[in-house]
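What follows is calculated from the coordinates using simple rules that are stated; it is not laboratory data. No experiment lies behind these values; they were computed from the predicted model shown. Cβ atoms are built from the backbone, for glycine too; each structure is taken alone.
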Structure P
Amino acid sequence: MEWSFRVDYYSSRVREEIESWPVNLVARCDELLDLLEDHGPLLGAPHSNPMGGGLFELRPKGHSGIGRAFYCFCNDRVITVLHTFVKKTQKTPRRELLLARARLKNVKTPWLTFLIDR
């Protein structure tokens, strides 16, 4: 089955953050983003994990560390990468998750408002 999703970024700064990661981590993240475009919501563990409320995390891991990229599925088969960071602790920092959830709300609200107004 051909999903043909397209990856977009919440802002150019989100992509710049990924590009600031160590080279092997950037490469792995890009591989996982390609898989996400091909498989959409069928991409699961260990590559992707649902965080609840329509928020998902991409889980790139390389020799130099572990990254996280929070994303959501939007209308018209668009995947929006909302926030990224390199993990420094075992648990995802609350601040990172709150920022991703706030951006998710910003992305989803106009679409939900459109649906309610129909």
Structure Q
Amino acid sequence: MSDKVQFIGCQRCGNCCRVEGHVRLRDADIARLAAFLQLSEPEFIQQYTEVARDRRSLVLKDQANNACIFLANNQCRVYVAKPLQCGGFPLRWHVPGWEKWCQGARVIPVTPNRKQVDTA
């Protein structure tokens, strides 16, 4: 029987910002992030995005250590304007094993139901 995982809320640990993979951007994400950073959309795209490996969308660039380009001092520099994909973690999407490194995860051991024995 497997344990149950409960998400108690983002603890801003930054661990999800280090997961290998892409943060795909939607048009609304680009507009919101560009405005937040006080850049035009073309400036934002030039500085902070690249074409995804599958060539289907723009994604955020990574730092040399593979962390998100907006992760600094273990904090998201654009938290209030973060992409929709980031806001969906881990309830809308997650990777296998996320509960081991996400500080907002609580693993609740599940034990088999035991019959109560009447001792009377």
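Out of P, Q, choose the structure whose coordinates give helix-only ellipticity at 222 nm (-39500 (n - 2.57) for each DSSP H run of 4 or more, over all residues; to 500) equal to -5000 when calculated. That value comes from structure Q. One of P, Q was used to calculate FRET efficiency 1/(1 + (r/R0)^6) of positions 4 and 76 (r between Cβ atoms, R0 = 25 Å, to 0.05), giving 1.00; which? Derived from P, not from the others. I have -0.45, -1.06, -1.40 for log10 I(q)/I(0) by the Debye sum over Cα atoms at q = 0.11, 0.19, 0.23 Å⁻¹, calculated from one of the structures P, Q. Which structure is it? Of the structures listed, the value fits Q.
A value of 43 for relative contact order in percent (Cα under 8 Å, 6 or more apart), calculated from one of P, Q, originates in structure Q.
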